[in-house]
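Colleague: What follows is a group of structures, each given as structure tokens.
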Structure 1
Amino acid sequence: MRDHPDGWLNIVGAIIGCIGAIGAILFDAGLVWAEHTTAHWQESLQHSSGGLWLLPLIPMVGALICGLLVYFFAREASGHGVPQVLDAIVRRGGVMRAKLGFVKVLASIATVGSGGSAGAEGPIVQIGSVAGSVIARTLGVPRRSVGTLIGCGAAAGISSIFNAPIAGVFFALEILLRDFSLRAFTPIVIASVFATGLTQVLLGENEAIFAFELTGYVFTAWELPNYVMLGVVCALAAWAFTLTLEGAEDLVARVRIHPIVKPVIGAFVLGVLGIAGLSLFRAFDQGSLVLSEGAVPVFFGNGYEMIRQLLDPGAYTLADITWGAMVLLVILMCCKILATTATLATGGSGGVFAPSLFVGATVGGAFGVALDELGLVPDVGSPASYALVGMAAVVAGSTFAPMTAILLLFELTREPKVLAPIMLAAIVSTTIARKLMPDSIYTAKLRRAGVRIGTARDLSVLRHVHVSSVTPTPLPREPVYASDPLSKLITLHAYHNVPDFPVVDAEGRYIGMVTGADMRTALIDREAIPLLLVAELMQTELPAVQADETLDGVLEKFSANDVSSLCMTDAFGAGKPIALITRANVMSRYHAAMDEG
């Protein structure tokens, strides 16, 4: 495989695409079954009890199942999945355990299927990424290509679950890898196409999830200000969604409650919110917008049925769609944000794409109703078009991935008439959201954990270049111990011109370093040199590096420690110094890698 990496990666990408499609189909079938079963049970419970007070029960059972699965089998299966994949790519060389995929499937079905407010993209990305990671390790793929195969799995999952092959490719490239090189692009495209093709063959259909058509609509320049303003409003909604989820995750992390219990409490909060929401929506007449039909609140689960309603131009044609409907849509948006927060921040398993789409549809629908009341929607237009554009704008603003959002919404609806407004609003939303918050909904949690995701080309290069390719500075053969006199280092420096000196213990293990700057400080008082020991100048907090580390991690260590070099230790766990890695040589290797393309 190392002799023909590109050709082999393409073949492996096709295999991963097929595996991802099968996984997505099975996951979706299990999720649909769970949702239908939950709806039936909720109707039976409410009919037998004569009220809504048992509404939280089934989500709490699903949350308990999720909590047990996550706690005992795979802790990283909690939450919305994509941050865990990013963390594996950045910090662990793409290593993801095989059982994580199975646990994620069951935990997500238990969470979303029982009414938890989340989507399918997080689980399916994590499932596909696990498949790519396991296959890469099994076949002995070079480390620099492991991330590409993880991207193949993620793209296959997105392509299959949403029937959106182009969006699947850009999700992997724009959000996960941040690498648009041809080496990464080709196998990911192949994986996405194979996944989509196999899904369509096995299911016997090729329909858009949210089929959408605006008969006679023509986008005109007069609507440009409307869509620019919608982009700004959606950026604010994405900001509120991200900050609410981020703040709740921090709060839950500080609460000392057993991890199994936390998602159950979140499901209880979700159920109480559902009772309040259903009671409110049933108390007011929404006209042709149906917000209270059925025993399950419309903001439970993935919310696809409500999204389809908001994308139906016919839902806005009656005279009773007024300012009151706009207010109810804003309330519905708030309910969805709080419901998703209660589900995911407490440890439930699911994705944030579907909630983002839901929030965008409600924001856009409310905005469109307001414009319609003001007479600013063309005669051939509809608030439904603003609901569609709002979906793309909120996804773009929350993920900082406008290309993925634009292509995803086009493939989910296959309506080209609003493609230009989608592009405009998505870019405006992303721009404003980046000003409001430093991290996307995917990277905020990682930033708080000290993990930098960075951007595109430069960080992609740093992650693919290992310390072993950096020119090392050899060490003197004679080891330096903490009990040695400082004069010994001065003599070694004169003969070997080594800038810094690693210090070892009696077994030869690295325990610290004496830097050249510290030695120069000591030389100011030459009369004290014979009295000083190495231990008195040694810095014990300086970290070591290993040959298999990538340059992004090494530069983080240099940034945290103001030194010119770090000690490289052996890779066999003994921790014995073998060379020095200087900051200058790391940067030289980085620039060389950039020139190599």
Structure 2
Amino acid sequence: MSNEKLKELISKKYSGDAFGYEVKDIVSNKKEDSKSSSLSIENMDLDKALSKDEEKKLLEIEKEYNESLAYVKDLVSPAFMKIMPDKIKINNVFAKTYFVYAYPNYLEWNWLSPVINWDTKFDMSMYIYPIDSAFIQKYLKKRLVQLNSERSINADKWLVNDPAIDAQIQDVEELRAKLTRWMEKYFHFSLYITVYAETEEKLNKIWKDIETMLSGRNVLQKQAYLRMEQAFVSTGPFARDELGVYRNISTGWLSTTFPFTSSTLSHDDGILYWVNTHNNSLIIYDRFKSENANMCVFAKSWGWKSFTVKLEILRSLMMGIDVIVIDPENEYKALVDTVWGSYLDVSLNSSERINPFDLPLWLKDKDMKKWDLLREAITNLIWLMSLMLGKLSAKEESLIEKALITTYSLKWVSFENDDMEHREVPVMQDFFDVIETMDWAWDLAIRLEKYTTWIYAGIFNQRTNISLKEWLQVFSVRDLGDNLRPIAMYNILNHIWNKVRSENKKRILVIDEAWNIMQHEDSAKFLFGLVKRARKYNLWVTTITQDVEDFIASPQGKPIVTNSSIQILLKQSPASIDAIQNIFKLTEQEKYILLNSAVWQWLFFAWMEHVAIQVLASYYETEIVSTNPNR
């Protein structure tokens, strides 16, 4: 083998990893010890003659590579391919390609939607070639001279003025002005469509359908007669335009051909959610433009629930939307570290504390009195006490209400006091001291004591030392026991609710593993009230759970779902699919999707629209939001 051939092989970087070889093992270094059998390519002198053993080894590698390459081609290639003047036959499937050659003067937005949503198999390719502005300006100037000359000649001949010439002159002058001001650019644009069918009759019927759809918008097309091979390659995944049929088009017209649009769940702005599996269009959706944008996410364990929501969070943050998360399993830590958010560990050993006795901020609404703040705080605290102390009787609720009013009044916070904004609020110890002195309340005092002087004293018996300011705040309750977690989640929700109402700002509240709250009636009532009232303060709530039946079984579970216009159903287990089908009125096809689809394929419901979707995440997004412990 010549040195030139060796240089060619090395320049092609024939890596032998797939065959058990390395390139550096091609040549033996005779000067090294006999045990060493490799030579670095960088140090190899190609001008020296190769030995027979070296040449033989190189030929073996070349043969191995070519055989493997041929095997891959054979694997993906069809059995045969017959090229005819007006079509191609691939195995038992017929294919025909059409190109668009003319467009009207006006194209409406999303005019390709009927083709994109076409319920048949086809491939579409678009090729866009930018044109230098100086070149197109020179061409337009020449074209304008021609049109003006033609109009002058007609005037000299006393012919009737041709309105088509006037329209062309106006279009050219407008385009020149926009190009000069850099308002527009010019492009060559090619649009090819290849359709497939099992029979020639069906292929011709599909051709008639596409001709009807495009001709109705004055978009003219032809079949690539005698050039079917080049046309077929042009619509393949090769990025090769071998057909070369294009039309000059400006930026404005080019924008109307954007293919990833659909009338189903698509807004002009918003964030990219997922891909519509029916037509591969992008679902670009803005929750804040909906009348009710609360969301429920249901899936079995390891169903990509958190992955889905974290992907939405990451993209919402880029739109300037604040996000607050209650994290029961420490799954959002990597996301917080990436976007420089705040991670608040709510546990017995943590330094972050939330005082349950904090007053809501005054909303300054016309119909709201300042003493309403105290009334609402006492109501929420009675619900909290029912979680901390167990089920309360009517008598115990009355005693707690009196004790709460007394506790606040000792800090000069009462219904008669108008100045509440700068008053010091009590803590749990102050409330315990009042309960301890009341008649008939000794049982309540005993049950409450563990939250003031024993092992649970720190978490609920200190003043608030956190603030909701960062754009992403995550409250972790992973290190709390099962008995404390619902109480802490309720306390966190109450704190968040008090804060978000004081400022009208776009926010999303994510409650992961919401079944923790739904298993207690009082906390479930609070969550339901928050979901109903959040819209007034530009807050949308996302609830995530894997125990769908337990969630719905709660008296507040189904109302929360009905007050959430967006639902995402991920892969479900056969044991719960019948209950889910009954709740969401699923069709048999939708039921099949939830049982048999891959973990990244789901159902997305928004109002009356039901769409099968597939997650679309970049490599870096996946690295940030993935919850796979083996990554």
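What follows is calculated from the coordinates using simple rules that are stated; it is not laboratory data. Everything numeric in this text was worked out from a predicted model, so none of it was measured. Cβ atoms are built from the backbone, for glycine too; each structure is taken alone.
Colleague: Given a value of -12500 for helix-only ellipticity at 222 nm (-39500 (n - 2.57) for each DSSP H run of 4 or more, over all residues; to 500), calculated from one of 1, 2, which structure does it belong to?
Modeller: The structure behind it is 2.
Colleague: When distance in nm of label points 7 Å out along Cα→Cβ at positions 222 and 430 is computed for each of 1, 2, which one produces 3.1?
Modeller: It traces back to 1.
Colleague: May I pose another question? Which one of 1, 2 has mean count of other Cβ atoms within 10 Å over residues 494-501, as calculated from the coordinates, equal to 15.6?
Modeller: 1
Colleague: Could I ask something else about it? Among the shown structures 1, 2, from which was the value 12.8 of mean count of other Cβ atoms within 10 Å over residues 102-109 calculated?
Modeller: Considering all the candidates, the number was obtained from 2.
Colleague: Given a value of 172 for volume of the Cα convex hull per residue in Å³, point me to the structure among 1, 2 it was derived from.
Modeller: It was calculated from structure 1.
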